[in-house]
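Alright, structures below, take your time with them.
Derivation of every value follows stated rules applied to the coordinates shown; laboratory data play no part. If you're wondering where the values come from, they're calculated on a predicted model, not measured in any experiment. Cβ atoms are built from the backbone, for glycine too; each structure is taken alone.
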Structure I
Amino acid sequence: MRVLRLVFVALVVAGPAFGQTAAPVDPKAQAFFEFLMARRLEATGDATGAIAALQRAQQLDPGSAGIAAEMAGAYARQEQNLSAILQADKALAIDANNEEAHNVLAQIYAAWSEGGAGLPAGETAAGARLKAIGHLTAIQKSPLMAVDPNLQMTLGRLQLRAGRTAEAVPILERVATQAPWAAEPLVLLSEAYMAGGKLDQAEEALIGAAQINPRYWAQLGQFYERGNQWDDAAAAYEQALKGMRQPSRDVQVRLATALLNTDDGAPRARVVLGELLQASPGDARVLYLLSNAERADGDLKAAESTARKITAADPASVTGLYALVQILFERYEFKQIVDVVAPFAKDPVARSKGRENEGAAVLVQLGIAQQQLAQWDASIAAFTSAKSLTPRDPEIDAYLVQAHLAARRFDRAEALAGENLAKNPNQPRMTRLRAQALSKSGKPAEALQLMEAGAARNPTSREYVVGLADLYVDQKRADDAVRTLEQARKTFGDDAVLTMRMATAYEVGGKLVEAERELRRLMADDPLNANALNSLSYLLADRGTRLPEAVELAQRAVKIEPDNPSYLDTLGWALLKQGKADEADVPLSRAAAVLTANSVIQDHHGDVLARRGRHAEAVAAWQRALAGDGEQLDRAAIEKKIKAARAKTR
């Protein structure tokens, strides 16, 4: 709206008599004439003529705020912003309440603040934003603002961008009410609610925006992504695609990613990604996601084939290598992981340039694989290399400490954990690792003091509380572990993880009935809980009780996860306890070949080999047990078995 406050008096004057002198023309009346001509000229597309007319008007009436404001608007419409500002400032010097001048200045500064035009020298986006807010606030209660929701929305958006959420929300709520047909106010309002931590209201506003304009379904999907609400995210992306004439690759990729994070979304993700590959068969990002979808769907053969398509197209691809390594890891093919990653590990910095996070993830998988193979120095080197790629990742620091623990270098593990905690004491995982290192290096009291202090300082931290229970179990303080876990159930609610730990605590304390009860609870909730099946089988087999049932439980676990070396070990151990050494040898040999650093599995393998009269091989297996991780290992008993077996080979 153009506002013009001019005093104009229409005079009706009789034509001068013959011979008389004409009366002088009123300058303000002539100024008004030029003002009207300017509007006429601009309406016909003659912007230059319009500005010239306004300049003549201003010469005739230099004290008119209305003419100066009109000139400001004309200059602004021609993107002559500095001239527009000069005239708007002139108008406000004459009339500080001139609405049009405030409006022109607000629009120019708002555009500058949001990147709509190049900032002049000496101006900043933040400074321009504050100036725009000031001018719009000056006319906030004016008729101009009252009838123009766009101006109000601009003010709300600027307040939001300036971090003034409390000021933005009521403005945007008012606009959303005044313009219920418009989606943008609701989108901005959702953003304001999010900034204020009002996520439910943010969701409601964004849903409203999407219902008005379907293009906002994708934005709603991203909102759900940030909250890890993957089912809702997938549904929102499905809606977004329905509203598109031409499906968006980005939305399809986001849909597939969301589906991969849902319980049963892998098959649908495969369909979506397959459709994308029809248009772009060599798209590495889509191939990577498809490999993940196939892996999640249990189709490891297809997943490997897809991953190898990436590496075939680009042998140096870190993405393809990472996809392949994840598949091999799921198959427990640790030796193959070492072979596949070896070329990359020679120069990970160069190979990972621009994809350091993926490169570090590959090296982490390498380090874990090497741990399983008792390649302690190589494992530590892999984690150290990963840390060089992502030096600020605390997870890699934790892996490095764990590698030293696995290598039984407890003093070094404790020192590394201590160094990390000195930099940031609030690391529950690192605190747990330091406590483990202290406990294993013969300082159980210090370990307990560390974890008990952490749990006392952070009673609502599940990781501290559960970590304390784990330490009690390691130190055979079963009653303390049970008490701590019971408190954890009250604080955090019961779940499968706490139930499994409770079973372990009861078993350590010799309360086998209670341990079995906890495991059967898990099996009742989920008959396909392979971990619970395996744990109950091992509990029975290790004590030589109800061996037929132990074998049957282990067979069920192996049927669910045929390649899991821990489950194969349990099956072999249960069969060996039944006296079926020949049958036991098959699963135990498979388990021992995969987890060469697992002392318990190597010990079991040695036992079955000795039972079958293969004493030299048994000695080699027991020696691997002694050189392994040392967990749950009776070194004296193994050394005695080695001595007896050697005597039989002479």
Structure II
Amino acid sequence: MHNSVTGDVYGPLVQAGHVSGDINLHTHTTLRPPAELPLRIGVVPQRAASFQQRSLSWNAVTVLSGMGGVGKTQLAADHAAKEWSAGKVSLLVWVTADSREAIVSAYAEAAAELTGRDETDPERGARRLLEWLASTGEPWLVVLDDVQDPADLADLWPPDNGRTLVTTRRRDAALRGDRRAVVEVETFSEAEGLAYLREVLADQPALLDGAAEVVRELGCLPLALAQAGAYVLDLQLSCTEYLRRLTSQPLKSVAATWSLSIQQANSLRPRKVAGHLLDVLSVLDPNGVPLGVLLGASTQDHVLGRTGDVLDESGLRDVLANLHRLGLITLDPTSPGREIRVHALVQRANRDTWKTRQTRRVTRAAADALKEVWPRNPHDQSVNVLRANAATLFANGSEHLWGRKCHALPLTLGNSIGLSGRADEARDHFDRLRTTATQALGPCDVYTLVARSSLAYWRGRAGDPAGALAEYEQISADASRVRRADREVVRDLVLNNLQDHANMRARTGDVAGAVTQFEQLLSERLRTHGPDDLDVLSIRNDLARLRRRSGSGDPLAEIERLIPDLSRVYGPEHPQTLAARHNLAVARAGSGDLAGAIADQERLVPDALRVYGPGHPRTVDIRNSLVDWLAEAGDLEGARAAAAELVADHERLLGADLKRRRED
């Protein structure tokens, strides 16, 4: 069997781009004006039609615990909306808390809004939010919806000077104590369930015949009653007739509720399309799927292959509207990136009817749909939601992404995790992927080698250059053992690895060996790709940097020759060109030519301000270097003036918040 990989496979090399030069190794914050209070962060779910109020007590820290489908999220959303509308909180933060990554990312985004500082490290950003909450005198409410594991909240519980609301199915002891009140959310009472159906069917009282029996049959579960009410209204059936259909299903009553609704959705034109869309949604994140995932070409191809129907985006929207009308999904256009929600119980009831072949088909269709919309910009706002959906997909059936055509989505996910600032998590992801690929495909399969290459890359970024170097060397040794048909692909992979391979060699102390490897790589890339190839320019930059470290060659002359080429290929104000200009100034300063370094930097500062803006970390680096060199050269007046301009820009960006922090 010949194996291949579908999609882009050179994850870190393709997605990270050509990153080189000393300036790109720093991690700082980006500054901008902080948002003003009152402020809502995150999207509070819409309150369901015919929402039933329940008598609950709300404490400083309230944990709503209960089984799926009892309405915990709806109760939390109703409470949050009321507190906001009444002006009782100046800050409302809604967090979809189904993983630690999701919590950390949401905290970091909230901190960026509140402080005007975009942290490159999400964990640091999360800590900044907790510090802000602890120090403010403004009333706030943080909602952590759908906590899957209390351990995810370790060191992430909000401080005790505001209010926190948690929803979860868990009842762990870790959720109790420390001013936390656990409220058990039960199903409706029979009276509440009957009141709910009466409200839903208020305009059709004749349909209520048999309503009490339906409530009992469905165990008073709010979600199941919502499904039943939507079904009864859509078909204009009495509750008695609905009960007859319900009990005729070869499923338990609650599961039969969704089975009936799915059958009804499939009966609507175009027939059976609704079921296939619901299938794709049933393997993705119940807390929110981007609308684009269901509207793209991959989903259209999936529908065409299963039904023969050619549907454009408008047709798919109509089908999703039918699913929403029948209560199988929630469409909320006010929730960007999470426009479609499907309850986990609906997903499970649907998946439980599948055989292995259908599970594999749906899993791969969903993977195709996610890969299609995955942005090339690793910092795009949609990436967090897509990562959550990919993780859910893998949990529901990652084994179906292997086989004759291994899917690229696991590689995309791992690299996306790393590019979000979590190199250690990316390393662990690829370590698991390497193990699985080795077991399924063998150590020298092309997919396995790609996973091993990505493991080496992120191992180096996670602080283990020696381990990365060893992995790269083993990949090079194994390259000769691949199938003949895969040798060209693997040869390109090894060639792409060599630049990072050489950098890892330098980081382990063998700078001279890294210089030799870069020289060989540069010669090969020049021969095969020419002088204007982007990798060639990146290698030249790295080579000049390492020669400066090793004291070999003439790095100043090399960078001086490189800058015109970068300017011609990338443009004079491209980040790579500006980075090389900064590196030239650093090299001049290192050689003792402070006057030349200062002159270079004084020409660079206005360009950096124009291209990056005053708060960008690269601009800050450039201006800080200029201040240091002016002071070192004895121009204290010039250093003070440059420093004052830098501080003034920071104060203008951070406003009163920064002034208060400096005074403290």
Quick check on the output: 14 is relative contact order in percent (Cα under 8 Å, 6 or more apart), derived from one of I, II. Which one produced it? II
For percent of Cα pairs over 38 Å apart, the calculated result is 57, so let me know which of I, II that is. I
Taking 4.8 as the value of distance in nm of label points 7 Å out along Cα→Cβ at positions 85 and 573 derived from one of the structures shown (I, II), identify that structure. II
helix-only ellipticity at 222 nm (-39500 (n - 2.57) for each DSSP H run of 4 or more, over all residues; to 500), calculated, reads -23500; among I, II the input was structure I
When distance in nm of label points 7 Å out along Cα→Cβ at positions 69 and 565 is computed for each of I, II, which one produces 8.1? I
